[in-house]
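These notes open a run of structures that come right after.
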Structure 1
Amino acid sequence: MNFYIPGRESFVVSYHSSEDGGGTWFGQEYVRELQRYDRQFDRCLEWCSGPGFIGFALLAYEICNDLTLVDRHAPCAVSVADTIQRNQCADRVKFFNLDRIASLPASETFDLVIANPPHYLTCPGNHNYQRIAVDQHWQAHEEFYANIGAHLNTGAVILMQENQAGSLAGPAEFMPMIERNGLRLTGYWTSKDYFDRNGPTQIYYLEIRQK
């Protein structure tokens with residue numbers, strides 16, 4: 001399948017339907033949210049990237065110059081490789097098939113980190129949906145916050161996209177793991193278009209920086 005991103009530089013993202021965890025939908029709101037910074041970030045990391053719907057959108061709109069994608073689902077590597085070839089952007093994009101930020105090479109440092117990670121501790125659904133949506137005991141989040149600090153350049157911004165239908169306490173759900181790892185919450189807001197307090201889509205953003 002193909003996902004078309006117009007932007008200032010158009011991109012076509014290759015993907016399988018099983019790899020879309022909202023990146024073609026509410027994930028695209030990231031473009032508007034990051035344009036508010038009025039800043040072009042040099043190096044961007046998309047954690048839990050899937051085939052890179054969000055990251056490639058940031059390249060398309062010139063919000064970042066260089067993109068690194070990290071996802072634990074090995075088939076995404078095939079989709080990303082095809083996207084890189086089709087868009088001739090091998091000099092600006094790389095993919096790591098990893099399930100831990102701790103496994104990233106130490107040389108990989110970033111000015112912007114984004115993620116549409118698993119939003120639920122538990123939820124119904126088939127195996128693929130569980131893979132995309134569930135982070136048991138917030139283990140992946142814990143590992144991310146414990147290790148991402150080593151990969152942040154001075155002045156870096158982390159902007160997380162979460163879903164209050166899964167993290168019922170909102171930002172408070174993640175505050176302990178943020179604060180004990182040398183980070184601080186510097187912003188919180190709900191999505192303009194994808195926050196329905198009575199529905200399953202209650203998207204909000206956490207802006208996080210180094211202490």
Structure 2
Amino acid sequence: MRWDNGTIQWGKRLRKICVRKLYNAYMAGFGFEELLDDVGTTLYIRCSDILYLRDAREKINGGWRCLPCESHPNATSPGPRMKPTGRRDPSLTHRDELFACPVCGWTFSFGAMRNTFRNKQLHSGGAVEAFEGFIKNWQAAVGDVQAKMRAVDLVIHSFHYYLQTEDAIPGRAAGVNLIEGRQKDVLAFLDTLSADRHDEDAARWKEKRRKQSW
């Protein structure tokens with residue numbers, strides 16, 4: 001996310017045409033490195049935002065972090081933890097609860113914050129492992145274009161798993177959180193990316209689609 005003059009700018013989903021251009025260039029074997037970095041950076045920001053909101057709402061890793069502090073050009077670590085002010089009127093609802101940064105004083109209500117990410121497909125659901133895996137894989141792939149491409153391919157072809165068992169049934173496609181469009185359209189698009197491929201990753205995607213619960 002970016003903190004832009006008092007406005008929170010959450011990471012955007014990828015446009016299908018950008019993903020298609022990357023895959024076409026990659027299959028051609030040349031001219032894909034810059035496209036790969038653009039797509040990977042967009043995914044990195046998007047996955048980071050999804051995980052930030054997961055941590056905040058589930059009070060993991062300190063809960064809400066101060067975005068102005070974290071976005072400062074000189075910042076070298078995550079923003080300080082936001083703390084409830086304790087000034088909420090008992091007659092008001094949870095959405096009116098106030099949080100404040102102990103360093104810069106930035107204050108927000110839960111309701112106002114929620115409005116900034118509502119209907120933006122920024123929920124982690126059952127795909128936390130996929131989003132965390134991409135962050136780790138992308139960071140480790142510096143200077144290795146094949147590893148970068150594999151990281152991108154893995155995360156956009158991931159699914160939400162609500163029961164982590166050996167025979168778990170794939171649920172919603174994680175690509176819907178990462179690529180613009182409705183679930184049906186994104187699934188159809190991802191199918192086209194795997195249609196002409198015969199590698200193990202493509203075979204794995206087709207098998208998951210066959211088992212998909214919805």
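For distance in nm of label points 7 Å out along Cα→Cβ at positions 48 and 176, find whichever of 1, 2 sits highest and give me its label. Kindly include the intermediate steps, with their values, before the conclusion.
On the way: 1: 1.9; 2: 2.7.
When distance in nm of label points 7 Å out along Cα→Cβ at positions 48 and 176 is computed for each of 1, 2, structure 2 gives the biggest number.
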Identify which of structures 1, 2 gives the largest calculated value of mean projected area of the Cα convex hull in nm². 2
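Which one of 1, 2 has helix-only ellipticity at 222 nm (-39500 (n - 2.57) for each DSSP H run of 4 or more, over all residues; to 500), as calculated from the coordinates, equal to -15000? Walk me through the numbers on the way to the answer.
On the way: 1: -6000; 2: -15000.
Source structure for this number: 2.
Every number in this text was worked out from the coordinates using simple rules, so none of it is lab data. Computed from a predicted model, the values in this text were never measured in an experiment. Cβ atoms are built from the backbone, for glycine too; each structure is taken alone.
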